[in-house]
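Chemist: In the part that follows, the structures are each spelled out as structure tokens.
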Structure P
Amino acid sequence: MHFSPSVYEHAARFVSESPYQVSRSVDLMVQAHATAYRRYHHQPITVGIDIYNLEAEAYGAVVAEPTQNDIPTISRPICQELQDLLDLKPFDPLQSGRLPLVLQAGKELIKLFPEADVRIPVSGPFSIASNLLGMENLLLGLAFFPELAQQALSYLVDNQILFSRAILESRLKITFFESAATPPLVSPTQFRQVLLPVLHLMNKRIVEISGEPIALVIGGDTCSILDDLIGIGSTYLICPSETDQTSFMKKLESHPEIMVRINMDPRVVSYGTPTEIGDEIDRIFGIAEDRDKVCLGTGVLAYDTPPENIELIQVHTNRKSQGA
């Protein structure tokens, strides 16, 4: 089993700058992720810091500068109701917001590390809508106007395909992030009836331009929607720490073709003792059993996660994998 930490804002600590400053500079973005990669040799390199803000900012939302080293967030929604999403002017992935920045950083990283799997984060339509509309308004719209919600989310897919095409033309790969759509915020019924057709559409259109299914990242308590996630057609799924991981992996026994990343408890990753880290790795190896397509993950690494913890996880994982 290999180890795949999620290095986003955590990369900023390697250049002694805040996540906000790194997120707004090609040079700092490249330097931060390159330094992190040289230390961890992780796969993939996901080019970004505040990965869920990119598209909302490209539509015109403002990302506020946080205090100290907190992760940047959208300062306020720019839409008030679902119809406003349908009235948005499409963005240009080569000119709007920081999309050109991450594309350029990705191209420079693949030049530095041609052996690496360099990916650009692409947000799912529900996650974009939650930033543009605000989660409360989005959930109310989803509850009372499900057909309009599905129409608005499908509209957002169009620009994500333009962005995805720009990524592929830059000879980079895509990872699809849609964690805002997870239960319990969205009920399994709402997910199945409203969101699932949109995610099927997104996967279908990405397959058409890339020739391969999306790598799908949805955190949260996803065990109740796992059959739906499998049905989307992704060949890469996350077994989040927030769900019943044992049941999740049991359900996947009949789908050995899917690569699964089993995430560790984030508290243990950031603050655990060596004994706690070793016990957590043992637990995940027990859940994984003898599955071939499986890796160990961390969830999003916090800025202040000690690098020594990540290296310790790597050492334990390598020893376990080699039967030591």
Structure Q
Amino acid sequence: MSLKRAREVLRVEADAVRSLIRRVDARFERAVNLIFKCRGKVIVTGIGKPGLIGKKISATLASTGTPSFFMHPAEAGHGDLGMVTADDVVIAISNSGETEEVVRLLPKIKRLGAQVIAFTGGLKSTLARHADVVLDVGVKKEACPLGLAPTASTVATLAMGDALAVVLQEKRGFKVKDFAFYHPGGQLGKRLTLTVDDVMRRGAAHPIVREERSVKEALLTITKARAGAASIVNRTGRLVGIFTDGDLRRHLEMDGNISAQSLLLKNVMTKRPITVRSGRLAVEALGLLNKRRIDEIPVVDKTGRPVGMVDIQDLLKAGLFL
């Protein structure tokens, strides 16, 4: 019985969202243009469950390039209405369109000169009549078996808010670098802002050896640097290969009589290795390491000269993972 009910809840809510598609029409376009041309901020208001959804919509708008904040309608009646100016757009959320705390604010908001976008299922309600644009988020029924708890209606409202935010994001030409600017913290911030230059091993920690040198010399250099690999360069300093102890093991398996003293790097190294350019995101290097199943990747400048080495362990220590 519980599984049947859970599936029914998901079906009802999915149907509620699906029904919104045909409602993305000229009214939706007017709402987008109203916000896009807004010289102030988008102020979202609502109470109860719609208020919680409103906070999320406001947060999504703000993080995707549309300045926004949430205003609690009850607090607005006790001074917070001073946040609203004639340059703002107010998104008012009420499923019925008759929520007392929201409706009470409408004459004040209109008197201030702000424009109102209604998210409601009550298309003939007080909220709808006072709004400049009405977005229909009504549902046939709630997923609650009593038909009382806001479930399908809140999902539909949230989905319409996401659609609005994403369209505005695209209309503003909001790019990855802009998204990174507004998300500097946590795992997401690291993925969007951390570059290979921030985590790569450089200087004494990055062994660079000429291709005509011996394997023994390279091993000593790697050991001294406490590294797992060395960048191998030609006489002009350009990267021509990478050398790890795995390269040596594979070569010795083919010919165990050759010593590391006489073996030259150019005959053992991995030629034309996978590289990453300086300045690229560290998460790109992580993707290459995972895809190629390797542990190190040289970082090169625009001329092909090695400037560092990224080790999988360094990326994991930095908090990056796929």
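Read-outs throughout are calculated quantities, based only on the coordinates presented, and are distinct from any laboratory measurement. In this text, all values refer to a predicted model and were calculated from it rather than measured experimentally. Cβ atoms are built from the backbone, for glycine too; each structure is taken alone.
Chemist: When relative contact order in percent (Cα under 8 Å, 6 or more apart) is calculated for each of the structures P, Q, which structure yields the highest value? Write out the running numbers ahead of the final one.
Modeler: On the way: P: 19; Q: 14.
Structure P gives the largest value of relative contact order in percent (Cα under 8 Å, 6 or more apart) among P, Q.
Chemist: Who wins on mean count of other Cβ atoms within 10 Å over residues 25-32 among P, Q, i.e. which is largest? Each step should come with its number before you reach the end.
Modeler: Working: P: 19.8; Q: 15.4.
The maximum falls on structure P.
Chemist: On to the next question. Here percent of Cα pairs over 32 Å apart, for residues 97-288 alone has been calculated and equals 20, so which of P, Q was it run on?
Modeler: On the way: P: 20; Q: 53.
The value was obtained from structure P.
Chemist: While we're looking at this one, here's another question. Out of P, Q, which one gives 15.8 for mean count of other Cβ atoms within 10 Å over residues 105-112 as computed from the coordinates? Before the final figure, lay out each step's value.
Modeler: Values: P: 18.8; Q: 15.8.
The correct label is Q.
Chemist: Sticking with this one: Identify the structure, out of P, Q, from whose coordinates volume of the Cα convex hull per residue in Å³ was calculated to give 122.
Modeler: Numbers: P: 122; Q: 196.
Only structure P yields this read-out.
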